[in-house]
Structure I
Amino acid sequence: MNNRELLLETRDLWKIFNETGTTLEILRGVNFKLYAGETVAIMGASGAGKSTFLNLLGALDKPTKGEVLFKGQDIVKLGEKERDNYRSLHLGFIFQFHHLMPEFTAWENVMFPARIQGQSEKQSRESAAELLEIVGLSERLEHLPQELSGGERQRVAVARALMANPDIVLADEPSGNLDEENAEKLHTLFKNLNKQLGQTFLIVTHDKNLANLAHRQVHIKKGLILDSLS
């Protein structure tokens, strides 16, 4: 993979919290690289710093020190507006819980990011319909979230994350709230999206089945990356 474009890199990344007089070193000098077209699984015990790491890469939080480079630019040094642009233009987010808007149909939920960016309704609807077809929900466009199964809701969330054609999709325990059957379907969807669309994924997961589909598994323990397995 190292002949691919380097999308994301961290250099000596630290995150330290000071709570009630106690210093917690959540991340301790993490160095990491993510290349275009990769699927990388981030693994580790609860509290190891996995979600904190993902939040720093997604500009949802700032490190105590260190660099987060997107295509060579340090996003830590950007102003809030530029960080917002980085998130909306270059990243897609998938969380353990789908966070769909309950009053919107599947179609409208997927359209939403594009409409926020000023894309026309016609173009947004066409793009959203194409994505919902890709994730296997072409017959569920007009259904509200409460009319969909848990697995279907999470697939809508995947389509929404892809709406802005992101460079990277960041996923935090995306199948953690699904039963085994729906989790397996979601894992297969990630694999197919990577293979067919070349989508880059960085996925925090406890699920070994999902991790085994990745090109690399990165293990975090006590705030450090211990290994990166191909």
Structure II
Amino acid sequence: MILPQLLWRFLKHRDDPVFYAMQADDALRWLDQCRVPMGAGTRALDLGCGHGVFGDRLARRGADVTFADASNQLMPEHRNARFVQVDLDRDTNTFEKLGRGQYDLVVLSNVLEHLAHPEQWIQSAHELLSDRGYLYLSWTNWLSPWGGHEFSPLHYLGPSIGPRLYDRLSKRKRFHQPYENLFPTYIGSILKTIRTDSGLEVVRAAPRYYTEFEFLMAVPGLREVVAWNCALLLKRRS
């Protein structure tokens, strides 16, 4: 369980590069347990890459990594890496830009809750994967303790009252605005979309920061609250 270490790091240093590296390394540990190939010969896409920390970890293993996001904010050592500028909410030619069927591993980490239409993206996500490809999908579901991001736990008062109360109490500038760059998402509805309306199937599901408690993901309702961040390993439907 890496959650205590992450909380300690966040309290001392906020979300610095080491914080994100800890997240990525722990996710790769879980993917190793799931026997997902991530070494030489693996064509990987770090989608919504931000500074590219996750992709960096894959590149260190020998994977051939493509980075993609709405703007290039890659760390200096990857400034010359393969980068595709793509806005998942606004671009209508996302899959043409990225390449259909090109990737053995696609990573979408902590991005889904920032998409206005996450189900719509999931319905077509399989088009990025090769026949043996996997999708690692991880996001902060709305009813989790961190669902409101910086205005948590006031998000439990709702997407309107919670942020307003946070602004009044904290007097700090808030980045996340519900229904503008943060959208309530639910594990149950995402799983339903995957199972009934996509070309994907679920291989494993776990609370990202304590994957040892994978059994919690089988309990509807409870999983919405106790999974701090939902991690899904998906593959193309056969």
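Every read-out reported here was derived from the displayed coordinates using simple, explicitly stated rules and does not represent laboratory data. Values in this document were obtained by computation on a predicted structure and should not be read as measured data. Cβ atoms are built from the backbone, for glycine too; each structure is taken alone.
Just checking, which of I, II has the largest value of distance in nm of label points 7 Å out along Cα→Cβ at positions 104 and 136? Please report the intermediate quantities before stating the final value.
Numbers: I: 2.4; II: 1.4.
Result for distance in nm of label points 7 Å out along Cα→Cβ at positions 104 and 136 over I, II: largest is I.
One of I, II was used to calculate relative contact order in percent (Cα under 8 Å, 6 or more apart), giving 18; which?
Numbers: I: 28; II: 18.
Of the options listed, only II reproduces it.
When mean count of other Cβ atoms within 10 Å over residues 120-127 is computed for each of I, II, which one produces 13.9? Could you put the intermediate results ahead of the total?
Numbers: I: 13.9; II: 18.2.
Going label by label, the one that fits is I.
When FRET efficiency 1/(1 + (r/R0)^6) of positions 112 and 168 (r between Cβ atoms, R0 = 30 Å, to 0.05) is calculated for each of the structures I, II, which structure yields the highest value?
On the way: I: 0.95; II: 0.55.
For this comparison of FRET efficiency 1/(1 + (r/R0)^6) of positions 112 and 168 (r between Cβ atoms, R0 = 30 Å, to 0.05), the top structure is I.
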